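Next up: some structures, all given as structure tokens.
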Structure I
Amino acid sequence: MKTYISFPVFCLIFVFLFSACNKKSEFEYNYYTVNGAPAFDKIAPYLNLETAPVSYKVELPKHLTNFGIIPKALDDNLAVLGRVLFWDKNLSKDGKISCGSCHDPNKAFGDDVAFSKGIYDRATTRNSIALGSVLNFSSSYGSDINGSGGLPFFWDNRAKSVSEQAKGTLANPNEMGMSMTDVVNQVEQKEYYLPLFEAAFGKTIVTEEKVLSAITEFINSLGSHSTKFDVAADKQVTNNLLNNYDKDFSDFTASENRGKLIYINSCSNCHGQNFATPMLTKANNGLELDSSKDPGVGGFTKLNSDIGLFKVPTLRNITKSAPYMHDGRFKTLEEVIDHYSTNIKNNPTLSLELKSGNQAKKFNFTTEQKSDLIAFLNTLEDHDLPKIKRFSDPFKN
């Protein structure tokens, strides 16, 4: 027997469903509030943000998690706030420079000039390090979350945490030229920060510590691990075979596999095999030594043994981060490889990995070996990185 629903009952059901849909929409829209009142309208005129925070969860390839490399759990609200702070040009003295100005997603979160332009067109004193060269900041950088094994920041390794690095960059007179008091004052004046701070901290009150913790959370979400190398390594490296990077990868061309072996035999003692962390945190790689120009780590530690030593980066997205070295002297990878092939300069602090007896080592790569090495380095490019919206500039033009 058929059961009929009366028209009044049908109307009540329709109204209930419609109301439920509206409540769902209202809840999503009203995720951002100020003192309990809906406040997305304070965000929307300025920022291309979703009505609720997206996930900043980091999932690394299994060939790395097998080694115990684990990213930090992240707070989405804090990361969204950090993203806005990272891209906000109002946090510079002339209102024209953001952190993202020198760290372009299309350039591996680096820059394509030897020295970037800071406030008032002042030039930076060192090449902008490509943030896309890092697997994931939270899994390897910062002694605050990774203990004594956490990698330091800047070319001279002077900062031990993201917070310390961010504060130094904001204050640098050639970069953003802001004291933290200046930064806090600017943030307090922008209405789009009110709901973002309330979502992240439960209150709209702005402090130096909150600003730096939000920037830290966003930086800790950054990383690059969707490369041809990672896909191939995941197929090759298993829990039962943890160190098999030197074997041919089935997804690689013959040239890429030859280049991988050249890299392992000639480069990995400094830069590492799995591109998660370098083997050395600092090295003198045989550039001519002129400590009057830039003493490197020695300028910070004041140790003669550190003169001419600089950060050893990992090489993810190396094909997108030219020019190279701390002073951007090499415009192409070919120039970099030529340097290591025949042009390493001997000096008192030259790293042992680049010495042969008392002389500078010459790798003497053949033309084919150079080509193979570049073919392999191309497998380290993450083609998805520039397209990841949660890392991009959220400001409307």
Structure II
Amino acid sequence: MSCLSIMFIAGEASGDALAAELLRELRKKSLVPIDAFGAGGGRLEAEGAVLSIDLTQHAVVGLWEVLKHYKTLKGLFMKLLTEAIEKRPQVVILVDYPGFNLRFAKALKKHVREHPESGWNPKVIQFISPQIWAWHESRIRQIARDIDMILSIFPFEKGWYQHRAPDLKVEYVGHPLLDRYKEYASRVGERVTREPYHVLLLPGSREKELARHLPVMAKAVSLIARNVKAKFLVVIPDEKLRPIVEKSFSKNDVEICVRKLAESLLWADVAIASSGTVTMECSYFQVPTVILYKTSFLTAFLGRLFIKVKCIGMPNILSGNRHVYPEFIQRNATPANLSKAVLRFLTQEHVRTQTQVDLQTMLATLGGEGACHRAAEKVLALFEK
């Protein structure tokens, strides 16, 4: 094999970072050059992947949001499918983004089955299991048919799949955040919590999320400031989101920081965060966090019908579906509820201490450092012979 051709599809900022980390490890371990291409964002591109689409600029969540952008997403989908068929990669690595990526795997494998004469049958790998255990178990049949291997980052998933689809190859590699932030590990917990308290606001990575979360956060900031002396910092992943934040706060209310999440979590005494990957990052830095999430009425209604887990925050799910981090969803995501939960973390030391103990227990289950190293080994093992 003179070259290993790999197509990546990563649709969100967190997936882009994960794809970049995996590609870096693949290049370190591969005995042959790697030709990487596909769709992702700036981090994957910086690792040398040739991207035809910056898919992170089109990330949407929720049924209604997907329907509104259906034409655009369909066009991107077909462009990537055509690119895969023309370039014939040996591996297609789908990074998170399951609504898009599982459909892509289905269409790709359908093409392969309909054209056996081509001799092309790429290995399709899903990096991060779709959370079908939470809400859409019926999808397991399609996954078992169209995915060659799942690289799982949560310890319970391999057994869950083994029970339901024993022929599906699932490899638990551990959680990448243990590597991503290891340079900060010695500084976790070094801040002494005292006035003026440091409150970190993490409203999300998409414009729609910010539009729904920032007005509630802004009112919560006012309530918190009435009770304690505090400094407030909003962290966003992209400079283009700054105007949305500035519309919600006066200049004296908060500071705004682009990226620098790790430094901000070291700074923070408590956080208010949109449900998502960032809550795991909060847990790594042992920051007591209040989770909120607001979405469209239709998406929320369908979620109540189909979601099977008691919690939506992954730190809570991994802690046995316990509310280690308080969660406020939809109507419950009010300024009063958010501010009350924040003040409880700030003013009741025993609550904050117990939360951090619970987080340490949860983090100990995540497989230790080396997740992307192990993931790269699993990918390359498919081609050792």
Structure III
Amino acid sequence: MNTLRALWLRPLCCLFLPLLLSACASWVAPPPVMSPLPIVNLPIAAAGISDERQRFGALFQQELQAHPGAKPQPLQAWLYGLEPAQAAPVLSVEALQALNQRFESLAGGTSVLLIPGLFSDCFDDQSVPFGDGLVRERSLSRTEAYRQYADLGLASIRAVAVLGRESSAANAKRVAEAIRQEAERPGVQRIVLLAYSKGVPDSLRALHLLQSEAQGLPPAVSDLISVAGVVMGTRLADHFEELFESFSTRIEAFGCSASDGQEVSSVTQRESVAWLVAHPPPRQLRYHSVVGFVPSAEVGISLRPFHSALNTIDPRNDGQLLSRDAILPGSSLLAEARADHWDIALPRERHPSAWMRASTSERGYPREAMFRALIKWTVGTSP
């Protein structure tokens, strides 16, 4: 193998086999993506994004106090944008009580569908988004990992069985079918979609599929929450797409599903921007965004090469995405989490394998408090 090939395969091994990232050396940042469509950066108010960080932070703090997680820390250890000078707009005690009461009155008719991200079924016997981190049979993990939220009184919480190495177009059919099934369940009046990472483009395409059908989008679908979502694509995918897809279909590892050769192209900026322009999200839903970025010292070792490379473009990145590329159009920005791309949603630091734990930051992000706050906010602020 010549030197050039070795330099290419080293970062690719990082992209395809995340657990081996610790063996990857640093590399230079990918060049900017030359999109054929114009892209602008604007302050969130000018871009039509509602800034709810302060008010959501008050609810997150409530949940953090009730469910502090493994490593109790002050609120500022987990969220940005909550400086004391900006403390005035937080929810009052009365408003917080009213939100909680409204949530309780609507929870019994609310189902939550979680849509996992890229490579999700490689690790979903333990790391479903916002799950408890216990190892169990994969089919059971999609429901039993959420028993810890039984006290919320929701009609249902489950992760959709998407394939971690298939295109967004293919997974959209699975997400759409899961939505149809949930909408037909007796007593379900509201469906909240919580999508993580590549789960966001999979979900957006599913909404488009449902909207284009004769019966239309089920009226129960009310909200889409994006957590570290691949909205505008990740520049890493554009950079490594050709090399990755040249051999992705030939490699199987960690029990992952087979690749259709298009999973990475689904998260390129080239494809993501073009799709959003041609398919605006359905107007009848409400949209919410949670982004992440983190100092270099708090990035898991597996994501450090990517974080370092993206830092040359924008330090506000989670090791996979720039935070500015992870905000849904017309959404409310609920939180800027102090977490990398994995810590924000996946409990990998609880894995029984020391090797797996060592690949994370091991900060123990309070995901349970985040999940509870997200669902209470979404349902409790509904019209």
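Values quoted throughout were computed directly from the atomic coordinates according to the rules given, and no laboratory measurement underlies them. In this text, all values refer to a predicted model and were calculated from it rather than measured experimentally. Cβ atoms are built from the backbone, for glycine too; each structure is taken alone.
Of the structures labelled I, II, III, which one yields 2.3 when distance in nm of label points 7 Å out along Cα→Cβ at positions 132 and 188 is computed from its coordinates?
Numbers: I: 3.8; II: 3.2; III: 2.3.
Going label by label, the one that fits is III.
Of the structures labelled I, II, III, one was used to calculate relative contact order in percent (Cα under 8 Å, 6 or more apart), giving 24. Name it. Before the final figure, lay out the partial values.
Values: I: 20; II: 16; III: 24.
Only structure III yields this read-out.
Computing log10 I(q)/I(0) by the Debye sum over Cα atoms at q = 0.08, 0.09, 0.10 Å⁻¹ gives -0.42, -0.53, -0.66 for which of I, II, III?
Details: I: -0.49, -0.60, -0.72; II: -0.42, -0.53, -0.66; III: -0.37, -0.48, -0.59.
This figure was derived from II.
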